[in-house]
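So, here come the structures, one by one.
Computed from the coordinates by the stated procedures, all read-outs in this text should not be read as laboratory data. Note that the structure is predicted; figures quoted are calculated from it, not measured. Cβ atoms are built from the backbone, for glycine too; each structure is taken alone.
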Structure P
Amino acid sequence: MRNIRTYQEVTHDTGSELLEQVVDQQHRLAERLTQVRSVVAVASGKGGVGKSAVTANLAAALAAKGLSVGAVDADLNGPSLGRMLGVSGAQLSDRPSGVAPAKSPSGVLVMSMELLQQEADAPLRWREPAMGGFIWQSTVETGVLREFLGDVEWGTLDVLLVDVPPGTDKIGRLLELVPDLDQMLLVTTPSETARFVVSKSVRMAREAEVGTLALVSNMAGHTCTECGHVSDLFTGDGDKRLEQETGLPVWAEIPFDPRLGTATDSGTPLVITDPEARSSQAILALAERVVEHIS
């Protein structure tokens, strides 16, 4: 089995070599996923909704329940999941059956682009041909995500979470690789802009016949750290409208808590540092819903 290649190697492949690798990788991916009980995408289509923080906390919450959990950061150009789960700087190791993922202090297996970069603050620069660069980049990014899913030695997992970057095209890319996706959590906020964008993602997921679809309303109110009172953070009710228009269930309403950001910045999710916090309780309840729907 080939190990994960560097991007210099990827961008020097010829077209025929790339096609051969894609077919080979797709077979390995299908074989690898037979060891995963449920693949769960955490997506949105909209940036800035706190999707990665939700993913990190959900992963830690599931692991705390005794499940074997893996997490893939599908945001290749702006990865953050590794840092949020406390594996920044971890060294990956090669095994005969694939690359061993990093393991977070909370017990989550993690694969992220930041683990492949020599400098943490270095931007990812793609080498591309003089013409057709956009198409080439899309092809390469799809290939890399395929490797993250299929060339990593995940072992036997109960849940593999995939943190999908903003953009409905990124959702489509994952669905192309994992057409039998078990669950997709679509993260939104009460803002009207989020409702407008996330509704497009709902339609795409429905057209792909994703097994289970549910909404997660993040930043649904602000929790006062002094008295515990929850007040509105947004003036709109876009999350409620999205629920009504799509008919999808809302599996969690997570109040905004600045400690969520502080905890993930430190590499230890809030569900671990303060499981009694309201936002933690909402995410722990979300984890229960995910477990209930594991195929």
Structure Q
Amino acid sequence: MASKKINEISFRKKLPFCKGFTVIFIFFIITLTSCAVTSNKLFIKDISRSFEEGTIISSATRTPVSLDALFADLSSTRIVFIGEKHTDPVHHEIQLKVIKELYKTNPDLAVGMEMFDYTYQGVLNQWSDGKLDQEEFLEKTHWYANWRFDFALYKDILDFIKDNKIKLVGLNIPFYIPPRIRVGGIKNLSIKDKKYLPDKIDTSNTAHRNYVEFVYKLHHHKVRKKFDYFYEAQCVWEDIMAQSIARGIKNDKMVVLSGNGHIIYKFGIPARVFSRIKEPFRTIFPARSGTEAKLSYADYIWVTPKKQ
């Protein structure tokens, strides 16, 4: 039964979810570049240079770095954010590579995942403790009702977590909350829904707002009130994940897995975590060849194969 679920990619079907969670497709299925590039390299606009697949570019030095140099730097920080394009298997391979390397020297490593909301923490603990098989895990987390992306994309990561009893932390808010905010704003949430909100919601970052509005206008009618609600929902989404990280990092180190849109320019989740606990962090942004990126996207840009 589980294998049948793994092979289905239900988010491609015409489901009500697709209407309610348009934001996922805005931030993580669109290409985060200004124009398409046809080569098999990634073009970094800041320095007008192109890089081959597999190259890791440091924003600090503006040059490629080796895996050893990357891991040496990551070992010096508490939190490592690794982005993804949700449907790209190579991005998940990168995430697992980093998790495995950091686990070698950090047995108390924790992994925080956008793919689960924090109300499922009890189930995630059972998975880490080896008390659930895959079918039970999919059922108890309501994977295909909530996240909906093919479980096979995340299977190797989650198996490694289970096999090594790594703490798994759910970061998200219940998935039905952001769509409700986008419709009527935070003020119109029910008392029951409001109890899931983060302790603070920062809507004051002008650069973040401008970025979100730019993306919003690519896909929506330019209705100010609707964008205001949309932006509230985005900030709630990112602040709840920041809060979950701040509360969950009781271990030596945490690796955070989320869509690229939540870590780009660092003003999504990373800055909101830092405002809470002032812990040092690094960000890794996987970017496909044949596109463009900026060094300011993240601490490291990791060039991956172009979309086939």
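Structure values in brief
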quantity	calculated
Comparison of P, Q by distance in nm of label points 7 Å out along Cα→Cβ at positions 80 and 112 - largest value held by	Q
Among P, Q, which structure scores highest (criterion: FRET efficiency 1/(1 + (r/R0)^6) of positions 56 and 184 (r between Cβ atoms, R0 = 35 Å, to 0.05))	P
Computed 34 for relative contact order in percent (Cα under 8 Å, 6 or more apart) - originating structure among P, Q	Q
